[in-house]
Structure 1
Amino acid sequence: MTSDLTRLTASEMSDLLSRKEISSVELTQAHLDRTAAVDGTVHSYLHVDTAGALAAAKAVDEKRAAGADLHLMAGVPIAVKDVMATKGLPTTCGSKMLEGWIPPYDATLVTKLRAAGMPILGKTNMDEFAMGSSTEHSAWGPSHNPWDLTRIPGGSGGGSSSVVASFQAPLAIGTDTGGSIRQPAAVTGTVGTKPTYGGVSRYGLVALASSLDQAGPCARTVLDTALLHAVMGGHDPRDSTSIDAPVPPVVEAARTADVSGLTIGVVKQLGGAGYQAGVRARFDESVQLLVDRGAKVVEVDCPNFDYALAAYYLILPSEASSNLAKFDAMRYGLRVRPEGVDDPSAEQVMAASRDAGFGDEVKRRIILGTYALSSGYYDAYYGQAQKVRRLIADDFSRAFEVADVLVSPTAPTTAFPIGEKLDEPMAMYLNDVATIPANLAGVPGMSLPSGLADEDGLPTGIQILAPATMDERLYAVGSALERALVEQWGGPLLDRAPDLTAHPSAHPTADPKEA
């Protein structure tokens, strides 16, 4: 057993806990100590719940000592993206609008984590209301990429990807509206899955775009991701979009890791111009490894994918404009009294509060969405975008007639420098060009590390897409590829990441806050 518990996989932690070779308190404390050592530099967390995590760990240890029948993942700690309601813990969505808000209830998936006995270490940083691809739009400052502290860790879930990549947590939960689990995974050398839409309950998630949002697991290995997926998934009667079906056999598929006889479809539209040479090179090598293990490769043509980005950035702002209308300063959240007004009206208080509480990117998307939904423009913009969405779903259907899974690079480039694209919204949006189609069609997708780019030595990712409700295919293909790559690398990719404890604090004012 390694002397550093934080370097174990979640699967290894589970095995050691079940054999009583370590305790959950020891394991949880090790991760809290790691956070104290490095999170001033990485800024993965917005809130750290030391007391709550240790209390949950102690409860698991006591049940195990008493011979109770525990869940496989009992005692394994986890971090949760700050877009999910957590009873007794702040939920801010990275926004001043919700600063200090403590929900009176848990999101369904948080309830499942607690029921499984998984101590919640804290809430991870994110782009405000999940709007962004870099975590730079957080009201409390950006998270940093553990591979290079001057670079972004992806977004909107850069806190969840960086907390896993920096060994502050073995597992984390993210949400994916247009790639916010997969793109951060790609640029930090981790694994992230967007399940089939409706495969994980959205009850208790603060909505961005209700027809696109999907919570999913983040981890350092495909098997660990599958283990968390199995905890999170399943039908929830409180969520009208929840699929009334069993969780796909994702853990079994990850353990089997067999691609012999499968047909892998390389998407013609997701590669080529605009993709960094090193990203493309690692992708091609990964595809060849799948061929070497018995898979067949074909090229698939999905012509309407070219319009996915444009359609997405009409659908998402429209739904965001509607969803964020509830932040009106009347019931909860920030309330600001307009200056120079003795007896302000409700509308004046609302306007002042939304102006002070929302950041520039949120305001930009609300304005765009409100315009697209306005009288005289609804059919021309939102209605047309929904028609394109249907065409993209049809492209997927045709592609899956000839291929079992589809593959592409996850993101066009490796992690870019913090600040480089902050003032260029369109350049930022292009980071999601490969991940958006899956959200529009509701199909599951996974990103796993494909290597390091030659140009900058930073992680690249390969994306795997499967038909709706067939999430297990992601894990079978992903696990087979992961095994081949780790064998080629001589060990996990994250073993090559820099030692964060040797770096001075890049974010000295962002020390973890006790909830």
Structure 2
Amino acid sequence: MRQLFTLFLLSMLLFSCHEKKDSYGGKKVFRYNESSGITSLDPAFANNQANIWACNHLFNGLVQLDEKLHVLPCIASSWEVSDDAMTYTFHLRNEVTFHQDPLFTTTRKVIAADFLYSFNRIADKKVASSGAWIFNSIKKNESGEVIGFINQNDSTFIILLDHPFPPFLGLLASSYAAVVPHEIVDHYGKDFRNHPIGTGPFLFSRWIERIALILHKNPNYFELDKNGKRLPYLDAIMISFISDKQSAFLEFLKGKLDLVSGLDASYKDDLLTPNGKLRSKYMGRFQMETAPYLNTEYLGMLVDSNLTLMKGNPLNDVRIRQAINMGFDRAKMITYLRNGMATPGEAGMIPLGIPGFDSLSTTGYRYDPKKAAQLLADAGYPNGKGLPPILMSTTNSYQDLCEYIQGQLAEIGITIKLEINQAGQHRQMVSKQQLSFFRGSWIADYADAENYLALFYSKNKAPNGPNYTHYFNLQFDKMYEQSMLTSNDTLRWKLYRDMDNLVMKDAPVVVLYYDRVLRLFGNNVHGLKMNPLNLVTLKEVEMK
């Protein structure tokens, strides 16, 4: 009943939003659900998928990514990077305007000073943006204040880095780097979260939290399609907040939602065969697409024997870590527990779909129980004899995976004891090195393999960085630092693969799988593009 009431309210909201037309008829409305809700429409707090998707409809930045993660112009029509890769000069379009608002006395054009304001706001500790880290490489003065943003004139914006960082341009495509108008932000303060004014293809109309968010077409949007027609094609976006994913799936089957993203346990077996194919009863009812998703699921192992937790722990022995890596069948795990919606993690930490990925150049681990048994014997534990039980910590969502691994490792003599934690508690314990063997995942913040390799750089050791395993290898650190000075993509990708191979040899992690995006959408939906960051972009979507 609650879902029906919610959808009734959504319909009423849409009707009330139209001044001249009172129904869906004649209006092209794209509908999708966010089960976890949206916490903010301020790009400074676009720290989860739901917020990012919404901000992507409302805001733009200097650059944007295409479906293959290439960096393309957006508000910046062009740019140059200095030979030392520390100065970025952007040339802005002169026809970009913010959404109309009563606080503007006239049409408000975007100028370089707006990026100066927006970026300084993200870097400002008082704002406490979750995206402040994207500007870690910006030039600072002796007091630590950011001085690397310069508006040379209205159409020229310059960024100075204090050290080369090749992935930097891609970072500027994130929602955190969106441009916002100072008049609106200063007026509303923290309430900018529900009074968003941007430059995006859609503009804010109404948000009743936990019920619905309505966005309307921006009639003055600056981007054109290849035929010169102004984007977007849709008239509106309607986002519902049905918390139960199975209920949302049923609403999709009824034609009341246009998109479902992701595979939930509540309906995965009904929807897909074990090999990831759509079941025959759904054939022709809607479209299904899948693509690589930049999310590596893994098990992490502390490799810092100086930690009290690791005294006498068998995981200190690289042979035990390697045996665990070889002791279970990833391919079967994906078939039976993920209905084929993932790629077995047999090629290292860097996932399928990221630029430079090459499975043939990275040596990961495959199922090899005989070799695993030999490694156990070499470590002094023939058939596991004398090997103490190893504690593995996980959460409810991944209990099935860990139980599968537990069962297969038992066959070669490795006894695993499972500990199930609440998700929030689990993350905190991982960050504080309170778990010796833990489930983890890493979703890319930007489309560069450095994002994954940063998990193993010694200067990033947790709790102050993402190196949760406390991995340290001097050779790795040297290659990592060299890669940051290498602007040539081909050479840098070669260093990345060499680093990944080194990590795999030392085995501080057990790579489980590389995730995949799964999307279901109506047969009348056209132009919905897939990308490895699972970003939903609707400006080129048509409803036919």
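A short reminder: the numbers here are calculations on the coordinates, not readings from a lab. Because the structure is a prediction, the values reported are computed rather than measured. Cβ atoms are built from the backbone, for glycine too; each structure is taken alone.
Details
- For Cα Rg over 2.2 N^0.38 Å computed as 0.92, the structure of 1, 2 it came from: 1
- Comparing FRET efficiency 1/(1 + (r/R0)^6) of positions 58 and 186 (r between Cβ atoms, R0 = 30 Å, to 0.05) across structures 1, 2, the highest figure is found for 2.
- Read-out distance in nm of label points 7 Å out along Cα→Cβ at positions 314 and 346, computed value 3.3, structure in 1, 2: 1
- Given -11500 for helix-only ellipticity at 222 nm (-39500 (n - 2.57) for each DSSP H run of 4 or more, over all residues; to 500), calculated: source structure among 1, 2: 1
- Computing distance in nm of label points 7 Å out along Cα→Cβ at positions 306 and 338 across structures 1, 2 gives 3.5 for structure 2.
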